Structure I
């Protein structure tokens, strides 16, 4: 890990948006190489990091490239050469970068990507939804989701510890909602430079291309004789990573007082109606849950903090008492049920639990999801519970002007 030229004195409480939180976490992690190409709404992460670099707080390298594909390619080269590497992107940038995501994970390179979640074109839209988060679904990257700037700061620091652990060695995405988190300034309590640096630790080279005493090859080709074995080992590392992720979260809690879990919950234990969601909606829905409980409806929340790898067994255990689970997907599903719906349904399919499962598509292109709308969603789910069945369809698009959009009839 590089040593900063100057020490930045941070107050107990800072006012940062999610991009500023990312930039400070990258600074404290001692990133050696930031290869980047700016794109809204992730530009603030790169600009913030570059500003810290220009003012002498960072002695790593910033490489401005010609595209997002080149940005991740630069990170891959730096990581393979034995450097701590990171970048940031969003939306179409992630789509252009996607080829290289598979390269990074397949080569077991611990790159960290700050992904500011934004809608995918067309039509062009610069606001937040989870289209790009879902695009990484099978890329082989560990994917962690933040709900606010504090969590963005914390989880980006954690991402380095997770990615670089000797039993993981996989790249990690630190997600946050575009504009709702990335451009919303809130109180953030950072760690001191000394504590953060000690937590992240020194970068340990593994199979570095520049270690001439131990020559290695990167970017090899395999055909049917060995390709499957390589992918199996990569997947095994992903599936065994939760143990390390939980250990990192526990250690971070000890130094910060902030505890993160693989799957987050709110008033779930006795809940009849459960909302499942990601990102900032999790915080908004807590208000709706409290309001509905005051009206006599036992509502609760669940959020996979770690989107990938999927915590199938944990999700199933936590939802055994639910009577209805409303899975809210903030991405156009393209002729299928939403990915969060599929994750949770698959977790429950071989268990005794048989809650009413429904899928709501919402908030595309930055459209608001309000407390009132969430209260209506909970109320409708309770009506279904009282009736003992869904009202005719599994998937509903929420807040769309024009005819109501309902798909996948439960009546066959």
Structure II
């Protein structure tokens, strides 16, 4: 039987890790993700898990150790944030190229400079093209559920790609929330007791070499495997979510629609901002405004066709980006969605708001102003919400 408890986002992710009981965790501390692995290290010390915990000297080493451990067939997890994720960048595409189902807890935090420890999505977005699945969480419950599902998704033979599950730094990671925790034995049954690896570097009967030089002859073909796996991952994500929903009563998709079916004015958001947007939508609906939300949960693989279909009937769409691509073409989410909508015969008006960089607060008034902007024909294509001029 499940139980309802009060947990922060970090505690929720650490609890899920305890129930998953990975073979190896390699990590290095960084704010605001430190607490996840710190709590998990206590589980190791108390004998509550069988995990081999590797305390390394940097995040680069952490991901390198994860790659080595996962190549043996071990179930491997880690956690990081911001500059720590940046230090892993060299190794992240190696993990995906080797098709290693490492699962990461990433607490979203702004990247330097200037130095900042608070939330935006620039760390994860900078890693969007490294071949990792990316799942965003609106709250602690979603982070807990998604982390458990991530093990099944990443380890599915049709996927075999590393996966990161994210939460918004401090907003979710350090704030207390009510969540429903599944029984340990039910989690073990859902994910399977051990990873079933096709090859292991420790199998002396079938020797395997990884990390070879791969030049013009086969590099292209080997990278294509990652693209094919990413394309096929959407089906697996939905299958796992369907099973999870039937077993535990909480169903997730590639994205969530909130009062979207008849919406004329739509906001697209990721992470904790979606919760605030829902409050504003309820207020606007009470005033007769047909407002709606599309909350992206899975950013990689990007559900382009599905999102285009969901937004096709709207009059106008405002995409909220908690990071900037510095391309002068808008944020990463905006450019992805604009591309997805390109082939529609009739497209809604689309605008982009960059907001919340470095932890700048996003409040209901700002979201209301985004909905108001959708009615303004002179609204610029790209604006900065909450910026002090």
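Read-outs throughout are calculated quantities, based only on the coordinates presented, and are distinct from any laboratory measurement. No experiment lies behind these values; they were computed from the predicted model shown. Cβ atoms are built from the backbone, for glycine too; each structure is taken alone.
Consider the structures I, II: one of them gives -0.38, -0.55, -1.02, -1.07 for log10 I(q)/I(0) by the Debye sum over Cα atoms at q = 0.13, 0.16, 0.24, 0.25 Å⁻¹, for residues 108-179 alone as calculated from the coordinates. Say which. Answer for the origin of the read-out: I. The maximum of FRET efficiency 1/(1 + (r/R0)^6) of positions 52 and 252 (r between Cβ atoms, R0 = 25 Å, to 0.05) over structures I, II, that is, the highest value, falls on I. In this comparison of I, II, the computed figure 18.4 for mean count of other Cβ atoms within 10 Å over residues 276-283 is attributed to II. Each of I, II could give Cα Rg over 2.2 N^0.38 Å, for residues 60-211 alone, but the derived value 1.08 comes from II.
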